[in-house]
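Each value in this text was obtained by applying a stated rule to the coordinates, not by laboratory testing. Note that this is a predicted model, so its numbers are computed, not measured. Cβ atoms are built from the backbone, for glycine too; each structure is taken alone.
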Structure 1
Amino acid sequence: MYNKKDLLKIKVKDLKISKGMKVRELIEGMRQIGGFSGQNLVHGIDIMEMMIKDKDSYNFLSFPADIISTGLRGAIANSVKYFDALMTTCGTLDHDIAKAYGGVYHLGSFEADDKELLKVDIYRLGNIFIHKDEYGLALEKYFAQIMNEIYKSKDYKKEYSPSELLYEFGKRMTDKNSIVRQAYLNNVKIFCPGIVDGAFGTQLTLFSQDHDFKLNILKDEIELSNIAFDNKTTGAVMLGGGISKHHVIWWNQFKGGLDYAVYVTTASQYDGSLSGARLTEAVSWGKVKPKAKYATIDGDITIILPIMFAALDIC
C-alpha cells in the first residue's frame, strides 16, 4: 500500500546552471530536478561509482563495435583500467586495429546517398565515413604482421582462446588509444564470443587454412563460468545490447545475478528484443539480483558515456 508521506518526501528543485560549472556539479544539481531519463542517468552514475569502488566486485564493461568507429574509442581505452573484463564484438577488433595503425575515419552524414558512396569506395557506419582502404585492407595488413609474429614466437601454443589471442595482439601493439593495447597493459581480459563475426574473424579463418592454428572458443566460456562461480559480487556497465550484453548477464545468472548493473540503450522493449529489455526483465531470469543496484538509461551511448565518465573523472 502506498504511503503518501513517503511518496512526497523529495521535492523537485529548479536546476541552476552556473558559468564554468563542472560535470560533477551538474550531475549533483540534477538529483532533484525530476527530468525523466535524467534521474536514471544520475542513478546510473552513482551505481557505476559504487561498483568501481567495491574492491570485492568483479566488474565487466560490455559494448558493441559501432561506437569504436567514433572518438569514443579513446575514452573506452582510458577506462579499461577501472574494470576486470571487457565483453565486446568482433567489429571492435576491426576498428581498434585499423585505427591503431593509422586508419583515419571521417565525419559523414546519416542522409548520404549510399549508392553514390559505394561508387567511391566509402563505407557508411551511421554518420561515420570510412574509405575501404582504411578498414579492410588496413586490418588485413596489420593482422598478418602481428599474427605471423605470434606464430613465429618461441611461446606459440598452436591453440588459443579468443582472450588469450587478444592478449598476444595487445602485447605487440603500441597505440596508447588502443583498447586491445590498454587491456594488455592493465591485465584486463577481453572476451569476444562472436569473434568470427567480422573482418578479424575472417582473417583468423584464412590464417588457419595454411597454419597449424586452432581457436578454442569454449575455453573462454569455461573461464566465464569460473568467474561467475568464484566471485560473490559482480557488476557490469553494459553499453547497448546484443551478444556483448547477453554474454555478461547469461553467465552471471549462475551466481544468482549481477549485484551492480548499468545499462544504456536506445532500443524499445516492445519488440521483445534483448537490446530493448530493461534490467528489471533480467531480474525475472535471475541475471540481475532482485536486491541489486541497477539502472537502465535511455539514450545514445555517444552522448551518455562521456557525461558518465566525466562525472566520475574516469580518464
Structure 2
Amino acid sequence: MISTYNEWDQLKRIVVGRADTANWPVNDPVFKNEGEKTTWKETPVPTGPVPQWIIDEANEDLEILTQTLEGLGVKVERPDPCLNFQTHDGLSAYCPRDRLLVYGSTIVNPVMMYPCRDMEAQCYYDIIDEAEHYLHMPRHEGMILEAANVCRLNDAWLVLESAGGNRAALNWLREQFPAVKIEMCNFYAGVHIDSTIVPIREGLVLLNGTRVNESNCPRVFENWDKIYVDDVVAQGFYQYPYASKWVGMNMLAVNPDTVIMDRNQPDLIAQLEQRGFTVIPLELRHSRTLGGGFHCVTLDLERSS
C-alpha cells in the first residue's frame, strides 16, 4: 500500500537508493552546462563513470541505512538494478527522492532538470504499478520539476522555484492537486528544498539560516517552532561537490520523535536531543560527491499517523 502525506509520520515502508553504475553524464544537454552555472569554480565538473571505490563505499553506507531502518520495523524496498547508467549515459538511482513525487496513493512522474534522468523511472516500475493514481507530467511543454523540490505538509506543500522546478510545473501541480495549498518559495539558486527546509514533526521545522529568515519564512510556518541552522560541518568530496555543505542538515524523520542524520553534525544533534528527539547518527561518505543526504537517498511510500 502507498500512503504518505508528510515528512514525519511513523514510517512503515520506504525506498533506499543504490549507487550501482553511478555516472556523471557526458551527452545530456543540460548537464553539459553544469560548469557554467555552478558557483563552485575550483575544480571542473567531472564526466563519465564514477570510480568504483566510491560506488562501493556509497553502497556500504546505503546498506547500513537499510539495516538500520529494518531494525526499526520499516520495510525497505530498493530500486531495480535494471539499468547500467554508465552504458546508458545516465546518472544513478542513488537519490530516489528526486525521481518520484508521492502523495497519498498518487505517484507523480515529473519532468527532471537533466533529461537523462527520465530513464530512472525504469528502476521503480513495480512501485509505480502500486499507485492508485499515476500522473505523468507532460514532456516538451516547458515544465521542469524534481520531486525533491516539493516539501509535503499534509494539506499544504512548499515548492521551491529553482533550476529544478519552474512555475509552469507549479501551475500544473495546482491543477492536479486542487485540494492542496501550494506555496512557492525561491530562497536561492540551487536545486532542491530539503537542504533549506526540513520539517521533522508537526509544528517544528529546521531552516537554513543563510537562506531563510523571519522576513522570507514561508507563511505555512507562521505558527511553527523554528530552528535556524546557521552553519554545518562541511564534509569532503571527490573532485567536485555535486551537493553543497548544507546536505549536512538533510535528514530523514522515522517518526515524530526519531531522526536519522549525519553523524558529523554534533551541534545539530545536540540541539535535537535537547528537544527530546532520538537521533540515529549515520554517515553517507559520498553525500556531496553523489548529491544526496538521508532524505535524498530515500523515498517514503507509507507513513501512518
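Can you tell which of 1, 2 yields -5000 when helix-only ellipticity at 222 nm (-39500 (n - 2.57) for each DSSP H run of 4 or more, over all residues; to 500) is derived from it? Don't skip to the answer; put the middle values down first.
Numbers: 1: -13000; 2: -5000.
The read-out comes from structure 2.
Work out the source of 2.2 here, i.e. which of 1, 2 gives that when distance in nm of label points 7 Å out along Cα→Cβ at positions 65 and 265 is computed. Intermediate results must be reported in sequence, preceding the final value.
Working: 1: 2.2; 2: 1.3.
The correct label is 1.
Between 1, 2, which one scores greatest on percent of Cα pairs over 25 Å apart? Each step should come with its number before you reach the end.
Working: 1: 54; 2: 44.
Structure 1 comes out on top.
Matching task: 0.70 is the computed value of FRET efficiency 1/(1 + (r/R0)^6) of positions 1 and 41 (r between Cβ atoms, R0 = 35 Å, to 0.05). Pick the structure from 1, 2.
On the way: 1: 0.70; 2: 0.15.
Value 0.70 for FRET efficiency 1/(1 + (r/R0)^6) of positions 1 and 41 (r between Cβ atoms, R0 = 35 Å, to 0.05) corresponds to 1 out of 1, 2.
Using distance in nm of label points 7 Å out along Cα→Cβ at positions 113 and 297 as the calculated read-out, with 3.9 as its value, let me know the right label among 1, 2.
Here the read-out was taken from 1.
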